[in-house]
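No lab work stands behind these numbers, since they all come straight from the coordinates. Everything numeric here is computed off the predicted structure, so don't read it as measured data. Cβ atoms are built from the backbone, for glycine too; each structure is taken alone.
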Structure I
Amino acid sequence: MTLQDRLRADVTAAMRSGDALRRDTLRMAVSAIYNAEKRDGRPYADDEVAVILTKEVKTRRESVEAFEKGGRPELAAKEAAEIAILSEFLPQSLTEAELTLLVRQALSETGASSPRDMGKVMGWLSPRTRGRAEGRVLSGLVAAALATAAPGQTPDDTGASGAGQG
């Protein structure tokens, strides 16, 4: 059963049980997936559906923050409940230790040694962490790892400063 099939089945189950919040949240998710598929003109695989669900969760997290700042705790609670519902359909998030291990592996695989190589490392990591880690957390770990991988190295430093002497 695909992720989309699970979503549709849960919409039906929520309608039968009278759970309006769950029904409406899942309908919004199914609609977002449908619109993305329509835009791209092709059906989405489970990993692509997970990316859309992750975006939906991210949007709701931002809404929670905005509602809390605006003094609307009831709306923040509703958004938090929607996050919990959508999270049931997302793959298990990677832990910080797992992310650190993946970052180390990415550094060795790509041969990255300076902050200039951030794009190369993120390109290697993105398909491996899609839907299971937030991009800003991942880029923060990569930036920290690259900063410690080459301490004191400047962008102009090619490592050949002593060439021609001796």
Structure II
Amino acid sequence: MCLSENLWLKPLTRNLGRIMLKNLDPLLNPNLLYILRAMGHGDVLTIVDSNFPADSVASTTVHGEVIRFDGAGIPEIAQAIFSVFPLDSFIEAPIQHMQVVGEPETTLEVHTDLHRIALENSDREWKMDSVERHSFYELSRKTYAVIATAERRPYGCFMITKGVIGPDGKVM
């Protein structure tokens, strides 16, 4: 559901032009914040490059439609998301990227960029794994939402799993 279609949030969205927030990345727009907040622990978010079939894949996700960031690449979106998004400490690899076809052990610069940004926004070492390309398409159809970026580097596609924030405000 689009934020503007959520009747409960309509009064909030009418006044967004007057709301100012501190310490939030400007890419964290109302739609993205709504999705990140609505996700529960264990829910998976898909973040993809400009070549990914985002519209068709997003149609089968919980959210049901793609969220576009046509002016930002993976590093910019990753920085915004990881500034507020807790990763799942209960699974081995809460970050997964699409494998390079025929080179399952290859890690590209775009993969390293997102992983580095995740680590910079956390107090621990998060593991990142790869997923075979066609399996990635199938798994991403079952995620919470798809974020489409303007990233032009190939294989810039990721799934990140949301974790738990404890009573002390820290990632468990």
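Annotations for the structure displayed:
- FRET efficiency 1/(1 + (r/R0)^6) of positions 37 and 53 (r between Cβ atoms, R0 = 25 Å, to 0.05) from the coordinates reads 1.00; which among I, II: I
- Here distance in nm of label points 7 Å out along Cα→Cβ at positions 29 and 85 was derived from just one of the structures I, II, and that gives 0.9; the source is I.
- Structures I, II, by mean projected area of the Cα convex hull in nm²: label with the highest value: I
- Relative contact order in percent (Cα under 8 Å, 6 or more apart) from the coordinates reads 19; which among I, II: I
- Of the structures I, II, the one that -23500 was derived from, the read-out being helix-only ellipticity at 222 nm (-39500 (n - 2.57) for each DSSP H run of 4 or more, over all residues; to 500): I
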